[in-house]
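So, here come the structures, one by one.
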Structure 1
Amino acid sequence: MLPSVILHTATSLDGRITNFPADLELYYSLAARWNPDAVLFGSETVIAALRDNPSLEVPPEHEEMFAPPKNAASDPRPLLIIADSRGRVRCWDAIRKWPYMRDVLALCSGATPQEYLDYLAERQIRTIITGTHHIEMRAALEALNQNFGVKTVRVDSGGTLNSVLLDTGLVREVSVLIHPFLAGGAPGPSMFDPMNAGINGLQVSLKLEHVENLSGGIIWARYSVRKPDTLPD
């Protein structure tokens, strides 16, 4: 069984996902409405968050940090999942201490360096390995449902992972919090970047399901993903 997948993104009016003052309190209060069993990040999102937020300083590792949380199975908070086939995230024990997640899990592939898989095992980070050269997301989500009871996944990520999920038809809903701000600067990163994901020509038709004017001039738009056989001519 596949979990329901929701992409939830904050953007500026000109489509940027960085370089503007996003209302994070509002973003996360809305995100909690889905009551997800898991939240999925891409490795680039995690690395950028640590780079751009000095308050998320990574402390030195020590043995006590390697112990998984107690009673994680009965903890109502979501599981934090990071897709990291290349083995880039090296601060799992610090991430495990984030207060809004019950525990962490890594998604990797057959191309993930063995050194990194050993690194995860030493830190008791549970790992799902699917795909030969890249993470096979459908198989990974099926494993999350079967092995961890995950029924709803909220995706907090950038355009690469979003595009992979959309390309495989796994996304049920796209939620966008549009801020009244023109960020300018470089055109990327964006919430949808199929070229960077190696999926040239990918286009996705959406159906508007809900729109709401929120405080501060922010617009919340929610879309369902049209199936290929329902695309307009």
Structure 2
Amino acid sequence: MIPQVILHTAASLDGRIANFPADLETYYGLAAHWNADAVLFGSGTVLAAVRDNPALAVPPEHEEMFRPPDGTPDPRPLLVIADSRGQVRCWDAIRKWPYMRDVLALTSAKTPPDYRRYLDDRQIGTLVAGTDRIDFREALEALNTRYGVKVVRIDSGGTLNSVLLHAGLVSEVSILIHPFIAGGNADPTLSDPVKAGIAQLQVPLTLISHEVVGNGLIWARYRPVSP
């Protein structure tokens, strides 16, 4: 069984998903609507966060950070990072993020062996799905069967979004449109099929609902139309 997959993003009126003052309180407040069991990030999103906040990349790694948590079941979502090429090297810092119960690396059979050893040494859970690249359908099925994940929220950039949309795995597209024209470079955007290697991607949508929330924000929800 494939979990429900929610692509939830914040954007300016001219379609940017960065370089504008996003209302994060409202954005994450709306994200709680789905009570996701897991949140999926692409490695590029994590690396961009590190680039914008270098402190994330350099805290010392402490052994105690990689011990399994104790206590009763944690209601917070699982953070899953898709990283087939083994680029994310700041798991210590990521595990300190307060809104996630634990982390899981999503890799493929072609992920470098030294990176797998790196993850094993740090007791980072690893899910291998796909041969040359990550097979997201297989990965989502494994998240459901092995980890009991029923709802996944995508918190990522245009490359991963495009891959998931192209594979027909997205159940809903949710966008919080801000009354702001960001201008400048269009990159990054909600969908970037060129970087994903599927330049001809087009996805028709059906409107589920729309409403004005907060100070002039428009929350629009769509369902992808099956071909």
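Observations
- Winner on distance in nm of label points 7 Å out along Cα→Cβ at positions 130 and 154 once structures 1, 2 are ranked, highest first: 1
- When Rg and Dmax of the Cα atoms in Å is computed for each of 1, 2, the one that comes out at 17.7, 59 is 1.
Values quoted throughout were computed directly from the atomic coordinates according to the rules given, and no laboratory measurement underlies them. All of these numbers come straight from a predicted model, not from anything done at the bench. Cβ atoms are built from the backbone, for glycine too; each structure is taken alone.
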